[in-house]
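Input: structures, listed below.
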Structure P
Amino acid sequence: MGNSMERLVSGLGESGAWPGAPAAARRLEAALPGELALELRALAAAFGSSSEDMAGKLLGAAIADAWEALDDGQMLRATRACRRLLDGDD
């Protein structure tokens, strides 16, 4: 488990913003297999959160950890893709 995910899990159930919480969140849709969707809902219920909020927290931590794990070539490729997206060159 990466650092972002560890911080998220250690803080579950605490009030306040989660580490790295965006100022303005964007809504995205993601398909989950039924069993994972149930587990997501269970985590959300256990820690007083909505499933959408919990999904955002978990996905945000996973993405941060993925970026940290990239090697130099992957980082260059991902950074270029990010720049293209920011420039509007989908």
Structure Q
Amino acid sequence: MTKITLSVCKAYKNSGMNRVHRKKTKKSWKHYFYDLDEEKFGTEWVSTLKALTLKRRVSKKKQMVCVECGYSFYAFLKKDTDECECPNCNE
């Protein structure tokens, strides 16, 4: 199961569709990810320590254009990187 971390943020445990927020409740960490094997978006509740490690691995979905062949594609990149290999040129 390969997960790409999209976001890690705090949310109320009792929040969601058709639910009213209860007063005097704490927020917990929620992990939003994209599963490459099943090609699905998913969420899970995580501990504070795991949330800190996941925050370092957050990826962004960016549209890239290859300079050599002009092929346009989407890629999941880390915050600090701006370059990736073209899937069309590598074949």
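Coordinate-derived values only; no laboratory data. The model shown is predicted, which means the values in this text are computed figures rather than measured ones.
Calculated for structures P, Q, relative contact order in percent (Cα under 8 Å, 6 or more apart) is largest in P. Thinking of P, Q, which structure, once log10 I(q)/I(0) by the Debye sum over Cα atoms at q = 0.23 Å⁻¹, for residues 29-76 alone is computed, gives back -0.89? The structure behind it is Q. When Kirkwood radius over Cα pairs in Å is computed across structures P, Q, the figure 14.8 traces back to P.
With helix-only ellipticity at 222 nm (-39500 (n - 2.57) for each DSSP H run of 4 or more, over all residues; to 500) coming out at -19500, pick the structure among P, Q it was computed from. Derived from the structure labelled P.
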